[in-house]
Structure I
Amino acid sequence: MNPLWAAILITVKLAGLTTLILLVLGMPLAWWLARTRSAWRIPVGAVVALPMVLPPTVLGFYLLVGMGPQGPLGWITNWLGMGTLAFTFEGLLVASVLYSLPFVVHPLQAGFAGIDSSVLDAAATLRAPPLDRFISVVLPLSRPALVTAALLGFAHTVGEFGVVLMVGGNIEGETRVLSVLLYDQVEALAYDEAHRLAAGLLLFSFALLLMMQWLGRRTALAHD
């Protein structure tokens with residue numbers, strides 16, 4: 001397969017799975033952060049936000065060590081007969097989930113925090129159980145936040161470089177994503193190919209931002 005198409009398929013697969021996992025894991029975490037009064041809210045929120053300020057190579061290094069034969073995650077995966085996750089697509093997926101976590105949790109948290117508690121109280125008086133209230137009331141009211149979280153999670157995963165290179169390496173057809181392929185093209189002085197790929201990624205990112213702006217404006221008009 002053409003290296004470009006192989007990198008596109010791996011990138012889309014990685015971004016899609018990362019976004020799906022983060023939505024599933026991020027919704028209960030964001031709900032708890034938006035509604036809890038626990039003293040743990042601040043330190044947990046800081047841990048969630050850490051990838052936004054931590055250099056990607058630092059996170060990638062510790063994940064690489066943790067996934068190695070002597071690391072805790074590496075020990076577990078070896079014990080399960082899975083080998084180590086370093087330099088595999090599965091390891092890349094774990095790293096991407098952790099690195100993109102705040103970009104999904106924060107929009108969801110903001111959306112959940114903006115829901116009027118009286119709406120949930122009204123649903124509770126109708127004897128709707130908590131899970132039913134979340135599915136039938138919270139999620140429909142948080143649709144713009146869900147879309148924003150999904151778009152940000154997907155786009156951020158597509159743009160990853162330091163973490164994916166550190167954890168996944170540069171294995172064609174396995175861990176070489178578009179950002180790594182662009183690096184290879186620049187390193188090989190193949191600037192024509194690099195220009196085309198960079199322009200494609202730029203247009204993709206711009207299109208996602210336009211979509212988020214349009215959704216935000218549409219939501220604001222609907223509330224007026």
Structure II
Amino acid sequence: MMNAYFIAGTDVGVGKTHAICALLRDLKRRGISCMGCKPVSCGDRKELRAMREAADMPSISLEKINPLYLRTAADPRVGAEFERCEVNVAALADSVRLLMQEFSTVLVEGTGGWETPLRSGYTMAALASELQLPVVLVVSNRLGAVSQAIMTVRAIRASGLECRGMILNQLSEEWDSAAVTNRAMLEEYTGVPVLAELILGEDELDSSVVLA
């Protein structure tokens with residue numbers, strides 16, 4: 001198991017935080033020192049509080065695991081411009097590296113999708129490239145997921161990074177034809193394995209498989 005992973009999503013609202021918390025709980029049960037972080041958050045910090053609880057680290061400050069908090073519920077570039085705040089990609093990466101020195105495993109959540117704007121000329125992909133971590137991609141198990149995943153995996157590889165695998169997250173009770181067939185289609189068209197599936201209501205993942 002490596003020291004850190006970048007947990008990306010094909011879009012906003014696909015369940016990145018949910019997957020991270022499931023992995024943190026499993027790591028904790030295995031006796032592994034772990035923490036999740038989100039270098040940039042917008043709107044609120046509920047995801048950070050959930051990560052802190054999952055890792056059973058109530059004393060760690062939100063500022064440590066979320067160095068850039070923008071109250072504006074928008075893309076980071078828009079929020080930073082509204083709040084007259086500078087987005088320093090190198091400084092954000094350094095904050096993650098400090099966590100990597102403190103914990104055995106660190107899970108880094110990207111904000112929104114792979115190309116979410118951070119500042120002029122930079123997207124979330126720039127932060128991932130600065131960190132040079134293997135990527136685990138969270139995909140919502142719904143119609144359109146395959147196309148989104150193909151484009152995201154191509155973008156990850158274009159950034160010179162490895163997409164280690166995917167987590168397929170079921171966000172609705174309904175199992176339509178897309179939800180039933182997406183796993184096979186994702187693996188065929190991306191060449192990336194689906195390492196785990198989360199069914200609606202489940203909050204357990206095997207970290208030894210996803211983070212192998």
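Brief remarks on what is shown
- Value 20.4, calculated as mean count of other Cβ atoms within 10 Å over residues 15-22, assigned to which of I, II: I
- Computing helix-only ellipticity at 222 nm (-39500 (n - 2.57) for each DSSP H run of 4 or more, over all residues; to 500) across structures I, II gives -25000 for structure I.
- Which of I, II yields 0.25 [FRET efficiency 1/(1 + (r/R0)^6) of positions 47 and 119 (r between Cβ atoms, R0 = 25 Å, to 0.05), calculated]: I
- When percent of Cα pairs over 32 Å apart is computed for each of I, II, the largest belongs to: I
- Of the structures I, II, the one that 30 was derived from, the read-out being relative contact order in percent (Cα under 8 Å, 6 or more apart): I
We did not get these values from a lab; they are worked out from the coordinates using the rules stated. Every value quoted in this text rests on a predicted model; they were computed, and no experiment measured them. Cβ atoms are built from the backbone, for glycine too; each structure is taken alone.
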